[in-house]
Structure 1
Amino acid sequence: MDSIRFFDIVFALFGMIILSPLFILIALCIKCTSKGSIFFKQRRVGKNNIDFKLYKFRTMYVQAETKGQLTVGGRDNRITTVGYYLRKFKLDELPQLVNVLLGQMSLVGPRPEVRKYVNYYTNEQLQVLNVLPGITDYASIAFRNENELLAKAENPEEFYIQHIMPQKIELNRKFIEQRTLKNYFSILFATILTSVKGK
């Protein structure tokens, strides 16, 4: 077991124990304000190009994903009121601590994409699949305002594929090339700081 995996397990277990009251509160808020399940499960592409089931707190209305996989603008009408705040402070990502414990994800690593967008990767870009995907990374911090950027685009999906996705992959490759404990902790700290600020 390498040192990053060790800290993944320790922090994920600690996080689930400490945040369990928050998990219960969020679950109640979701269940009492909109129809549907508490959790949202989506198939993503993980290490070695293998699909896995990613967990999130549900932030959208039931079957909203059938209208597109990208969320556009801060107030996408498919997002519930509770979901808006969960996304704003990145609380919807917390159930992925389960994915970390299962060995499907790391706390820090390239954000896993859906298969539809991975199919656009070049052979060189596919190298980001050589490591475990993560809950956060450089790209998650740099593109916190991704929804707003997409809202300004004439064709959001085309803009994502041609402009945002390549930049994200380059940032992912930067982490992979410098996958050290120092960078691991600096990304975690930066993520917590930006989540608390909500921007």
Structure 2
Amino acid sequence: MLEMIQAGGIVLYIIIFSSIIAIGFAIERFLVFRAYRCDMNKFFPPLENFIKLGKMQEAIKYCETSRHLIPRLMYLGLLHKEESIEEIRQVLIDEIQLKALPSLQKRLGILSIVAKAAPMLGLLGTVLGMITTFEIIAMYGLGDPGKMANGIRLALVTTAGGLMVAIPVIFIQSYLLAQVKDFEVQIYEYITRFLRIMHKRKEVKG
């Protein structure tokens, strides 16, 4: 393995470095998504009961105890409970669009860059390897295949390295983008339900 890495030269080192960056950011995103995720089927019914009964301080304390994304949005909405429902809606929409969704999408662009750059770096290594091979052929002819081995090895190793990095990164990025979409759907679903019960509470209280 070490011989293969050395054969790939500086291009392969760059590919390996980019793969480490991609792995680091992917792990960071998995941890962030895990921290943000909440079982809303369990969380939401008690909150709904608090709001319907007009127990707003209990509702605020209930949301305040959670570190998850959607409960924190609802906590923000509850802090504006004395405002009109349209004002609460606008506060939440601004928070979602300006902070929540960008925080979910953060660093996914880096994975996209790595996925696109890795095969291009592999292609660069292929070109450099072929140039080296042709230079050796020009100097020594075709009589000694061993002299051409380094150039060919560089071409093959870097191409394989670029693909080995790009393919899994593409799958990881696609999975994370799907997770962001799921988050977005869930956010809007539960914020809509939250606003609906907030509106009914205001109607009841007159």
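Read-outs: derived from the displayed coordinates by stated rules, not from any lab. Quick caveat, the model's predicted, so the values are computed rather than measured. Cβ atoms are built from the backbone, for glycine too; each structure is taken alone.
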Working back from -30000 (helix-only ellipticity at 222 nm (-39500 (n - 2.57) for each DSSP H run of 4 or more, over all residues; to 500), computed), options 1, 2, answer is structure 2
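Using the calculated result 17.9 for mean count of other Cβ atoms within 10 Å over residues 14-21, pick out the matching structure from 1, 2.
Structure of origin is 2.
Quick one: relative contact order in percent (Cα under 8 Å, 6 or more apart) came out at 32 when computed from one of 1, 2, so which one is it?
It must be structure 2, since only it matches.
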Here distance in nm of label points 7 Å out along Cα→Cβ at positions 118 and 190 was calculated and came to 3.3; which of the structures 1, 2 was it taken from?
2
Output 1, 7, 13, 12, 11, 8, 7, 7, 6, 6, 5, 4, 4, 3, 2, 2, 1, 0, 0, 0 (P(r) over Cα pairs in 5 Å bins from 0, in percent, calculated) maps, among 1, 2, to structure 2
Mean count of other Cβ atoms within 10 Å over residues 94-101, calculated, reads 20.6; among 1, 2 the input was structure 1
Consider the structures 1, 2: one of them gives 1.6 for distance in nm of label points 7 Å out along Cα→Cβ at positions 110 and 166 as calculated from the coordinates. Say which.
1
Candidates 1, 2; mean projected area of the Cα convex hull in nm², for residues 38-101 alone computed = 4.8; producing structure is 1
